[in-house]
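Structures for review follow.
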Structure 1
Amino acid sequence: METRNDSNINTESIVKVIKPPDLLSICNALFGFTAILFVLGGVSEKAIKNALVLILVAAVVDGLDGVVARNIGCSPLGKYLDSLADMVSFGVAPAIVVYVLLKNYLPDYAYVTLAFCGAYVICGMLRLARFDAALERRTSAKEPRFEKESKIKEDFEGFPITGGAIFLASFMLVLIELQLPFYSYSILLIVLMGILCFLMTSRIRYRNIRDKRIAIAVGLVFFTLFFFYLFYLPLPFVYPAAIIVALTAVYICSPFAAHVFALSKAG
């Protein structure tokens, strides 16, 4: 059955259909696109760092997009724009940055790097497609198709693609900022991409965290990183990046820790 919002797409200008959350999704995609342009313009430490920071900026914008959508609602285009933007900023952009970076350090293993980066893009695409299909099924069964998604508070199935991009971007920033021997950590980065591919397409359930106190605390860490980077404060800059790596790693391991805790409690 066609809803009022469905008919709006066919009868109104696309400019009239777009709402504030959609504009944030567009900004999200533009940040990811700009990150790709940075690394395609030439391999340099500054270009790589700029691209990685822009991916993190896109993640913050993506979070704001969700907050605004839950409060004022989204347009019929909302969820499609959100997924497309996520694919650009958290699927394609991180994969290209990793490929360009590792190709520079591991030229003899370019095909291996390409395979893992391609797998990351595919797994991210599958993760987003499954999420959208599940969301469509739930909304059509419970609520009108384009109602606010705040009523759906189920956990994520598979690790979110946004989390994967945040982890990769912050991890690489720490490696670059600390001037660690990147060649030695290149293999580790490839392995991490493989793990993220598995987690994104798995059926492991991750908690959908909407606690405002946690969101504000994490947001402050991100904005601290952006502030230090914007004003060229290299030493303090690495601390918020390391905190983001640690927080994301804890989130990655949280289902396994919860399972172990449940087993120990039952025993």
Structure 2
Amino acid sequence: MIGVYEKSMPVEMPFKDKLITAKNAGFDFMELSVDETEEKLNRLFGGDFLNEEKRAVSEAGLPVMTMCLSGHRKYPLGDPDPKIRQKSLEIMRAAVDFAFKSGIRIIQLAGYDVYYGESTEKTRADFKVNLKKCVDFASDKGVILAFETMETPFMNTIEKAVKYVSEINSPYLQVYPDMGNIRNGAADYLKDIEFGKGHIAACHLKETKEGVYRNLFFGEGRVDFKGCIETLKKQGVNIYNCEFWYDGKSEPLAYLKKARDYFKNLL
């Protein structure tokens, strides 16, 4: 299956229209964005957006299978402030509940102990303690958490993510790697994929080049998507998501079709 990231479409587009556009472009599902803005974080609380999302999915006929939970940038699991760490757990519990009620299978978890602050032995230790709590939340609801490989040294490779997966040792914690980020983070990124064997739940297809992690369209960077997909498929990975951002000017359906066509002969 191949899905598309919600942010590939205009932020002001109604949620149902995003689903219809993704479906008409040939995608099999859409990935929900819950970033660090209060608007997106509030999606997880109160039930209003949950009801809107379920109604839109039913009417559009396209599922939301995954959630990109990047809100932990602002409220990281390892933050030095205990109040922020508590907020991070509240966000995680709400995200798991939302996923359970909406039918989302996988929550992509940002691989940061901290983002805006300095990573220390203490932030890494607190991250691990709270990660275990997050996995307990997920296991109670049958929802999979899976690490995104990030652009910071803490977890910029699959090898680093798998170390935490192995330590927690739960079927509810896996890896959802970003091909663009491991291209920049690993000395041999195709070999890095091998470290995830048996633990890769899904894959982000994102373009990058040295020092540039976003706002590139497919083919503008240096990721060998053919090599990545061939290596992943040998491991039985069959869920892929195109992660790219709306360029602010293109007609949305044509823009998404262009992305879908790029992977037509690869997936």
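Only the coordinates and a few stated rules stand behind these numbers; no lab work does. Nothing here was measured: the structure is a model prediction, and the numbers come from that model. Cβ atoms are built from the backbone, for glycine too; each structure is taken alone.
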Comparing FRET efficiency 1/(1 + (r/R0)^6) of positions 136 and 256 (r between Cβ atoms, R0 = 35 Å, to 0.05) across structures 1, 2, which is largest?
-> 1
Rank structures 1, 2 by mean count of other Cβ atoms within 10 Å over residues 96-103 and report only the one at the top, that is, the highest.
-> 1
Thinking of 1, 2, which structure, once helix-only ellipticity at 222 nm (-39500 (n - 2.57) for each DSSP H run of 4 or more, over all residues; to 500) is computed, gives back -26000?
-> 1
State the single structure among 1, 2 that was used to calculate mean count of other Cβ atoms within 10 Å over residues 48-55, giving 14.9.
-> 2
Given a value of 22.6 for mean count of other Cβ atoms within 10 Å over residues 56-63, point me to the structure among 1, 2 it was derived from.
-> 1
One of 1, 2 was used to compute log10 I(q)/I(0) by the Debye sum over Cα atoms at q = 0.07 Å⁻¹, and the answer was -0.22. Which one was it?
-> 2
